[in-house]
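J.: Following are the structures in question.
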Structure P
Amino acid sequence: MSRSLRPILIAGGVILVAAVLLVLLIFVFPKQDGDPSAEASPEPTESTQVKIIDADESQLVSFEVLPREGEGDSMLVEIARDDDGNLSYTVTPAAQYFDYDGAKFHSMMYSLTSVTASNMVEEHASDLAQYGLDDPWYTLRCTYADGSVIDLCIGNATPTDRNYYVRLGGEDTVYTLGSYLVGLLTRGDLDYRQITLFPYYEGDELYESVSYVKLTQRDGTEIELSLEDAENPSEGIVINSQYYMTLPTQTACNDYMVKQEVIDVLATLENTGTPFDITEEEYAEYGFNNPAELEMRDIYDNSLDLVIGKAVGNGYHYAMLKQAPDTVIYVTSSSLTWLDINYIDLMNRTAWYVNIKDIASIEYTIGGESYLLDMTHAEGTTETGVTRDVITATLNGDPIAEVNARRLFTRTLNFRIMGEVGEDAELPAEPYIRVIMHRLEGEDMEMEIYALNDRQYALAVNGTLDYYVYKKNITTLEQAFETVLAGGELPMSYDA
């Protein structure tokens, strides 16, 4: 080929290709109207959903849960209706520890009498085994007032969308049901259990209603708290308080701390998640081999006895009701901060304490005034035959009633700690109050209180300066002497 013809042939080929492309653009790919980047909407498709059970809920007389052998327990729920249409349920086997939640049974009735399949997969399936429907892992049997029975058989999960293959008993048409609906339909005994822990109270009603709490920590420490009866408070209370501790020691409580660290915390206690059953051999796995325990009662005789296992994570602990020692529930960890609380933090701490039985006499110097309380002790018995310490007392040589001697002694102990004194505290030369307790046996005890200013008082016991105390406690003691010397009787209750 001549070199002079080659450029002409190449140019002609380019022109021919361009012409072909132009024809394709005009006739094969015509210009679209509107935005060239917009995609065409898909054509709507006809729904393949089909209702496979459409029954009258009012005619349902029972439903039965029938898991495949070895994959759960069967449960028969029989439904009765009274003349007013109210429903009641009889469950076989009967619950051992818990009541059942009737609202959940009613919800199940609705679900069972209106079942819509996602798709019809195969109308006359010749091989049910490939769907797991030759031996379904779960069957729900519904019985109606006319004697008719409908079995809903649930087979394998579908390979892609996690639905489930189902069929009706005696039929070979295969459908799919959504996994959410299957989850509702396959609820068993555990799901229907009504596990309530403790009544819910709002606001200050909580503090007036919870009457008893016992916290047993994992190390065995028992903290027992009781709500005081305002009409009949305990004689032994050192400080007038709403709560009283009887374990591990007997003392009045710091009401604010009890409310904040115990009562408010327990108010958040709730059962969450689905319970499950375990055997005693599995206790260690869930922390029940070294449990904590919570006992709680209210003034209406509601009670709770809860055993606490180990933390699950994500803010929960394993727990079980003591009366149901094989069912594990989940409780919120935020309601269990008392597991590590120091009982000292709950006490209405006073600067000193001694038993009145050990005291022979007490010397007081208060603002320049002196008093001497003498006591003799004898053994007596109450009307019920209980042995008691009988006190005969004088104040400045004059006899006083035993009740006044005891209550004056109680006020002598009532110096509530409100803070610790620093080493650099500057004290007056003389204490405002000096109290010397002379014991029947052993060394005397001495308390000195220094007025730092009009509101602040520092207290030393046996020469050691430790605490600031409330001025109100000092005023209460001063007023007690005035009342007794005037021939009056000291009230049992007084301001802390």
Structure Q
Amino acid sequence: MNYYNSDATWHALLTIEAYDETPKSQHLFLPIVSLGNSGDKWIPWGATIPDDLGNYYYTSFSPAAYFCAWLFIKIFCLPVSENSLYLFNSLLFTVSAAIWGWLISLVYEKSLYKRTLVSIAILTYVLAPELMHGMGIVFWAQSVMQVTLLMQICAYYLYMKYDFKAGKIIFFILAFINPYIEWTGYVANIGFAVVELVLHWKKNKKTAVVHACSIGVLTVCSFVAFVMHFLFRVDANVFFRTLYARFCARNVSVSVPLVSLFSGYLKSFLWLWVLLLMLAVWSFIKNKKIELRHGIFAVLIAFPLLENMLMKQHAVMYSFDRMKFIFLISFCICELASNLLESYDRKKVRTKMSIITMVLGFGFLNLKAYMGDSTLIWDIDYINENEIIADYINENYKDSVLAFENESVRGYINMLFMRGIYESIDFNTAMEKALSLGKRYVIMLNIENIGSWSMYDLSGATIYDTQTRETSILLVENGAVSTCADYSSSWFVWKKYEKESHL
């Protein structure tokens, strides 16, 4: 099967594999995408930049998430595979759900219905389609941030409500760590600084300013650490130009309508919106108002969502970037449920059972919808043939350069062949690469169709022999590889190459 945003998972797997194939003294656990053999060096890959040894690095994200996944795989002696990342993601999902439940128990500590509200929070959290997908088979930095952001909010809540000194220390540590993990950390820190100013301004202006400035300094230091880590291996000018270009390609100025983002939220949480609406209507009918009793807490969990506005193209294209919205919608459902439970003098048990039944019912609908959504997960029939093609080429044409003419390379293809592959280059350029590297064969991979950036349906390949100047076609039919000489185009291809290379 294939799945939406699978290119993120395969990208992570490629980096994890590259960590093992390249000496750590070279990559320093930066987001490397070049595998370890000498023939894999100096091969560009997407929006990456090289070091002086020909290793290419992805600059849009820090190495934190890749390193965490690599460490998990190493600790438990797992293979570098989708299943391993699924296990790691499932662990993160479980931990984040437990932290979310604990946080809700702190917020409603004095409520008679604390256990019920915690149950509602956890159920709405784990049965949201975007969470099942983005903390399941799809892995990226947001999966780690889903845990660490919650830890930061919990630490801040303990520090603010109970003057818990350990909570304060943990909060400020995470104020440095979280921006390094993922860009949401920068926006979240701004939210914490704003709340600090609002809460302390009237009581003690000096404390408010000092705390806000401390958060700001830690945020800047986190960015400096991010930059300096890369500058140990790559050129500063190239790094900053690439980082700026990636920001411009993703940010709010890009012509992606906000309606696409909002409609994405609707799809990400599906039946939870209906549950929220029904509870709101019920609460309004019963109480003649809808009351939000924990406004500051709502601001804390809502503020990080501004990152989706700032980098809207990424949030639209990669739906897992919208996972953090679950905190707000789950909390609002808990608030409405709390208001309803406290508004009934009688029939409390019946009200409680009705709300839990609604939560379970809509959660089941979310689960069913996710499992049946062919835009998120769909069957494919070309993986086995792709593996046959890759095995055949690796066995019979080791001395070769692999390339795509009109397509980009993503992690899946690299992991399929376990080697570097040139992207978006024509035959003449591939030939020059082969001759400069002393390779006998140029293999132009052919694509049947593209299901997503990471899953390609390879229909075969065109193989050029630089020694005999023969051209052949490689095909797979019924699970078997066949090759045939391409006499019809061989003469013209080589004559065209000679003419153009001479010119």
Structure R
Amino acid sequence: MLKSNILKLALFATGLSGIVAEYILSTLATYLLGDSVVQWTMIISVMMFSMGLGSRLTRYFDRHLLYIFILIEFTLSIFVSFSSILSYTFEAFTIYSGFIIYLLSICIGLMIGMEIPIAIRLNDTFESLKINVSSVIEKDYYGSLIGGLLFAFIGLPYLGLTYTPFVLGLINFSIACLLFFFLQKHLIGQQRKILYVFGMVVFLSIVIGVFIAKPVILFGEQQRYKDKIVYEEQSRYQKIVMTKWKEHYWLYLNGNQQLSTLDEIMYHEPLVHPAMRLARVPQQVLVMGGGDGCAVREILKYPSVKQVTLVDLDPAMTNLGKQHPILTSLNDSSFYNPKVKIWNEDGFQFLDTCQSVYDVIIVDLPDPRTVELSRLYSSEFYKQCYKQLNKNGILITQAGSPYFGTQAFCCVLKTMQSADFTTQALHNHVITLGEWGWVMGVKNISPSVLKKKLLNLDFKDVNTQWINQEAMPLISSFGKKIYPNTDTSVQVNTIHNPVLYRYYLKGNWDLY
């Protein structure tokens, strides 16, 4: 009975490490290759196919099943442990990081697929067929559940993609060692010696890997950025990286630039001040995203503001904006102002339960390059915003580049109009981002009146560094359309038809 339980424990560990390996490789593929929907779908599909192929291969194994099973467990430990290191190493030296990620998916899938039927055959002497099959598969599925919970709530937020693979590898290795220790008398000839030597090699490799993982991954990460990385963190939701060039700093989320100290004023002032000035006497302001604190810094320049509510999903980002000396210097320690209230939760859910009414809502989220982010640029989201604004309330969102992502920009404009807002597109040249854009939506006003009011805005009594009345005609005018029919061919972005992220990914980003 002890032998059977150890065997089932091995299957539990296989299910745990297998599902987490899928999540690790899918996360790596999304981060390094982009398009989360495609990468998660393909990685999981490839691994499931490989598991089926691995199961088929076991029909050719007639003897030495225990020996083969322990060999597979040791080998799986190596592949799982070094998945991140190998992916980042390939990313550093080649443009084919996707090749190693998908190759690892195939190899890990093959080994997991081979383990289950071999375990059933090994357990055949201990239990009847119906109990044997159900109990073996049951343990594998239970391991998958625990693995998913481990990855979501412990692995990714606390261990990151650097050390989570090694924890999984050690779990697999420990179970393989238990099997070897208790069942070694069933091994014949040189099998015991081979497994002992192989086990020592695996153990030493994992130990060495733990010590070299961080510098290797940091090296691979550094190759993705042209400037020196001075800060990096893998949160539960995203990879946060800060780089430095001379006296200036760049902030990246999942490899995409969010701001640069060189020119963030050229982004944040058009984002905040036209909306705040148009609101005349704004008192209640909601910021969605904006965890760097720079938008809040600009909002607090208006004495009429009584409260700023900032909603950002990732506490790692808001903690960085509150504690990192570079960001606190940049945002004037705005998060410590008693007027500011920070909520770390999903923006859509926040609006769904929100009882407050706002004068201005400022949406300062990353670009809608994924389905998850696209949800916060949807018609349903803008309708929620419409409900939470007062009768003359104003909404403004960053909308990507009108020139590099023209269809995506037009989609945001059209989607906001579908929520009954009167809209006005804005743009400005941000040195490190190129031509960037925003879309403003206002309740209960005609387009001509809105445009006239924007052109007449002045900022004489507001401490701005760039924006003034002279800038308003420039940022609200686009000239003739250089990409014809983009405003008529695009669809409205909804939760059930998330077209925006596809428009964004198909943009003219190669020209940037």
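J.: Can you tell which of P, Q, R yields 4.0 when distance in nm of label points 7 Å out along Cα→Cβ at positions 58 and 378 is derived from it?
T.: Values: P: 8.4; Q: 2.3; R: 4.0.
Going label by label, the one that fits is R.
J.: Computing helix-only ellipticity at 222 nm (-39500 (n - 2.57) for each DSSP H run of 4 or more, over all residues; to 500) gives -4500 for which of P, Q, R? If you can, show how the numbers build up before the last one.
T.: Values: P: -4500; Q: -20000; R: -17500.
It was calculated from structure P.
J.: Can you tell which of P, Q, R yields 9 when relative contact order in percent (Cα under 8 Å, 6 or more apart) is derived from it?
T.: Working: P: 9; Q: 18; R: 13.
The structure behind it is P.
Quick note: the coordinates plus some simple rules give every number you see, no bench work behind them. If you're wondering where the values come from, they're calculated on a predicted model, not measured in any experiment. Cβ atoms are built from the backbone, for glycine too; each structure is taken alone.
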